[in-house]
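What follows is a set of structures for review.
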Structure P
Amino acid sequence: MSIIINDPDLERLVGESVARGDFESSNELVSYALRLLLHEPDEEVDETRAAVLQGYEQAQRGEVRPAAEVFSELRRRHGLPD
């Protein structure tokens, strides 16, 4: 089977990914992408979508904090300097 990518941006992204060594060939990249899309439901993706939706709903209700405060808390939690 042959697949033609008629979108120059997608073709460039595929080429860059192969050149970086992410995949050995464009065929490997396309096969991987299709497996993810069609056959392998990813629990992590579902969890990420749920977390993003939860954050969006919180923001809609006005339940937000300044980013500087959040990043400061994360640095403290992980022992990183401010």
Structure Q
Amino acid sequence: MYGEISPQTLELLRKERVRQFQKFGHEPIANPFQAITIFGEELGEACAALNQAQGEDNFRKEVKQLAACCIAYLDNDLHFGNEP
């Protein structure tokens, strides 16, 4: 399984992308500078969850949101013909 993404993880991230779309609409991440700002915010929230002893569940929630934001950026980038 090393190097593969489990179907459960993919489904978890798909659901998070749907949740983000419902909350924010289709706002593509326009450029790498905007992307890194969003990623940094999400990473900061994950770090805060650990530092403030909010528990592993909250940390996982924040990591899931970060991963889904990364996917959103890559999806948008690929849509416009750019390959990472």
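Only the coordinates and a few stated rules stand behind these numbers; no lab work does. Computed from a predicted structure; not experimentally measured. Cβ atoms are built from the backbone, for glycine too; each structure is taken alone.
When distance in nm of label points 7 Å out along Cα→Cβ at positions 15 and 71 is computed for each of P, Q, the one that comes out at 3.5 is P. 57 is what came out when percent of Cα pairs over 22 Å apart was calculated for one structure; which of P, Q is it? Corresponding structure: P. When helix-only ellipticity at 222 nm (-39500 (n - 2.57) for each DSSP H run of 4 or more, over all residues; to 500) is computed across structures P, Q, the figure -25500 traces back to Q.
Comparing mean count of other Cβ atoms within 10 Å over residues 23-30 across structures P, Q, the highest value is found for P.
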